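What follows is a group of structures, each given as structure tokens.
Just so it is clear, none of the values below were taken in a lab; they were calculated from the coordinates. Keep in mind that this is a model prediction, so the values were computed, not measured.
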Structure I
Amino acid sequence: MLVLQPGAGRARAVVQVQDGGGWRTIGSLKGPYTHLSAHDVTAHAVRLLWTAGSRAPVISEVVPRYAAD
């Protein structure tokens, strides 16, 4: 999964995916370009949990990666 922020990308957040058993943390935002792996989890949803005191969040795009059948 890719999470893209504009400019310097200074917002901070934990990235989670939801599978059949609940929410799983797969990593944190790191600058304008963050590449994360869901480790073979079939996700139904994605959420970003903003870190207290972080800059106002601006996300340009969240790009999921789909596994081949």
Structure II
Amino acid sequence: MANKKKWIQEAIKRPGAFKKKAKKAGMSTSEYAKKVSKKGSKASTRTKKQAALAKTLSKMRKKKGK
């Protein structure tokens, strides 16, 4: 049961890596996540997984703020 509570900590393998990629591309993390997630994107599999996680975490953050 402890693993279910800490799934976010376990899912984030490289803290800040996706944000760094987004800043290098001159975009925000959400903009970059949308770009990478599009069909036909030539981004690596790791980057696509990071984008999916970033989208999920942003949705969770929006729900918490309400």
Structure III
Amino acid sequence: MDDKLECLYHGWQLDGEGKCVKIPQLPDIAKIPRNTCSRNYEVQDSRDVVWVWMLESNPLDDRKLAWF
């Protein structure tokens, strides 16, 4: 969305650097906390959904992705 990554569940938006630029649940006058940035994870896209592999100890296993 407008060169940003948006969480389908929460609606948070991240820019290309991983900085959170929008949290819909915050009041308009509130500042986004500095610690709301993203970490780097391995990802796989499937059927227009981006799946994030958050286990650092195990490599991504495509067989564990949802089939839908």
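A few comments on the model shown:
- Structure from which 4, 17, 30, 24, 15, 8, 3, 1, 0 was derived, P(r) over Cα pairs in 5 Å bins from 0, in percent, options I, II, III: I
- Among I, II, III, which structure scores highest (criterion: relative contact order in percent (Cα under 8 Å, 6 or more apart)): I
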